[in-house]
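What follows is a set of structures for review.
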Structure I
Amino acid sequence: MNPIDQNLMTELDRIQDTQALIREIFQRFGDRAAIGTSGQLTGVAMIDLAVRAGIKPRVFTIDTLRLFPETYELFDAIEKKYGLKVERIQPDPEKIDRMVKKHGEYLFFDSKEKQEYCCHLRKVEPNERVLETLDVWLTGLRLDQSKGRADTRRFEIIPHGKEKRPILKVAPLVNWTEKELWTYIKEHEVPVHKLLTWNQNGWYYESLGCIICTTPIGPNEPRRAGRWRWFNAQNPDDDKECGLHVPREHKDEV
């Protein structure tokens, strides 16, 4: 049994090599550790690093039921290339049905509160269910993704559930740059989300989420400007977080 505490973080932090860290975590925790990915570059790189380290990692994604077709294609490609199963965790259908009946299918256009409520049901709650089965959650957070993520720590202990059970949240590639990621991905022929290679007149996708709530960004826009674009004018300094990595207070209903 590996207790989740400061001693564990200190011990793991001595492992500077990213691949060695991923290997050590899965060797210690097995299926009580998992890579969570939405199909961004960092997530697919982590999967490849784990497999090349001789590990068949547990991998999950939150299927909001509103993902791009290309996102589903990517997970199919990952399963085929690496011979593993990507767990696709979906929201509670009764709660989604109740939300849509009360607020309409496109409630996220109405207000920030409704957008966060939709994200909570479609993303946060399914993620909480997965965490019930984990001791270690490997994420694709990086320092260069946004101003709000510039202080992301490599290791963090988060309390989970009513019992506040400790879970180790790890960002193995926290210090990797976009350039380093692309270099690794091209060198090892890692499957990539097709939209991350799309470019039309300087407009391109940088951060991918649900199909309606994600748009391309222009050459001079922040990386997450394409997420919930209709809120940009209201609060241009908003870090555009759905609540998955930055906990927000929520109501069971809005």
Structure II
Amino acid sequence: MERDVDSSREREPTIQVDGVNFEVRNAVAIITIDRPRAHNAMNGAVRAGLFAAFDRVERDPRISVAILTGTGDRAFCAGIDLKEAAETQLQVPPRDFLPILGDTIEVSKPVIAAVNGMAFAGGWVLAQMCDLCVASTSASFAITEAKVGRGMPWAVPLIHMIPQRIMMELLLLGEPISAQRAYEIGFVNRVVAPDALMTTAMGIATRIVENAPLTVQAAKELVRIATETGRSAARRSADHLFERVYRSSDAQEGPRAFREKRTPRWRGE
């Protein structure tokens, strides 16, 4: 079926489960953690809701990009629900405890974090796992595990995102940094006013939707290959990865549309 992002301007109804809202706008899924009174902390229901939401993003062909955000202007996500952790006497979290993209759940489509407030501990994880990050000027970021005696094995990929000394400071001190500081160290792509957060995230998502889907998907996989393998092996893998892109009908449609001075009509094949 032909994929034309301009042909659909409908907004689907919001679907809500315990603590997570899901909405689709013009091929963009908006996933919202909705526990503002608990600073959008992740309890069992929220974790299950996020797993389900990202699974739908991956399976639904109408969705090309996802945005992850939180309700309100105080918190993106304050991490796991420590009250629940205390009640359950949580020790070593099971392998699938958190929905971490590229680890416990696979999503081949780009995901943008729209950080509207504090992103602490597990909230940092959620921002870290996304492909792009837009932050409100009121947002703050922290890896607070050292302050509560917990662990952060999920922080390993951070070494490919920020300098080593900065990473050590974040892990050892457990103190928050501002959105501007997160931007300066390369963790955040853009910092915007609170009322421009979702507009900016949607603008980026829409521009991604307009691009060739096979190339976008392969580009995301390329970044992961590049961070997980050596240079020569990564190049060989990338050649194989993009062979399907080069041989696709979209690879012919792009130059044809440029020559004919029109918008490409991507098929994703």
Structure III
Amino acid sequence: MTGVICINMKNKALQKFLIVLGVTLFWLFVWQIVSLAINSAIILASPLQVIASLFELIQISSFWLSVFNSLLRVVLGFLLALFFGTALAFLCYFFKIADAFIKPLILLFRTVPVAALTILIFFWISGKEISVIVSFIMVMPVFFVNIYNGLKATDIKMLQMADVFKLKTHRKIKFIYFPQIKSFFIAATSTGIGIAWKSAIAAEIISSPKDTIGYSLNAAKLWLAMPEVFAWTAVVIVLSLLMEFLVKKVLKLWDRRKNDNSEKHL
């Protein structure tokens, strides 16, 4: 029975992979046809030109330095947003006075444009740290809103039962609130990673700190090197998807280990 289930899961995974591959190849084919029709690499580079440009880039040491610097700043901004967004959500949920003061700030962060924020911060600090701060400010509301909504959706009966048994606050958080907000946290993580990359790269393009992806994108734009612009854009997309995949894997492993420990205690 277990073997049949494994085979079915493998078949479904293979089908999903083939569908994704087929759709990807279809749009690459459309892209190639359109680029041939336009016949101008400055307006629209072809997939083959982009691949060739990417192959040239990965052989240069400055490419890997730029990738490392941008990745480091995105990860730092994302982690700061995760921590402070989650912490502020709990603070506002448990203390109404904090909710009154913090909610307007979150609303401001959600509505401020990336470009305006980058230019404003550029007056105060050097260009190297701007992308960290911008990605933090852009992503933090995502975690705050999702976690806060998850906390508000907690089953009131579970909380009443916890009060009857005089469960301490830290145990309520561990056994009631954390399981409740898990799906909200995963959703925030998936959305937040994409926003972190978009906002950080946009900030790098505007502030142009050297040896970053944003700086290289801006330089390629100035030189009208469209294949290189597409190549750097593809790098950002791949890094964003890879980071999301790794974070989800870590969360699944953590959740599995936690469940295994719970079963051992039982």
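Each value in this text was obtained by applying a stated rule to the coordinates, not by laboratory testing. Just so you know, these numbers come straight off a predicted model, no measurement behind them. Cβ atoms are built from the backbone, for glycine too; each structure is taken alone.
Look at distance in nm of label points 7 Å out along Cα→Cβ at positions 68 and 100 for each of I, II, III: the largest one is in III.
Quick check: 25 is what I get for relative contact order in percent (Cα under 8 Å, 6 or more apart), calculated from one of I, II, III. Which structure matches? Answer by label: III. Supply the structure label, taken from I, II, III, corresponding to P(r) over Cα pairs in 10 Å bins from 0, in percent with the calculated value 7, 30, 37, 21, 5, 0. Working through the options, I get structure I. Given 1.9 as the derived value for distance in nm of label points 7 Å out along Cα→Cβ at positions 156 and 180, which of the supplied structures I, II, III does it correspond to? Comparing all candidates, it corresponds to I.
A value of 18.5 for mean count of other Cβ atoms within 10 Å over residues 196-203, calculated from one of I, II, III, originates in structure II.
Computing helix-only ellipticity at 222 nm (-39500 (n - 2.57) for each DSSP H run of 4 or more, over all residues; to 500) across structures I, II, III gives -9500 for structure I.
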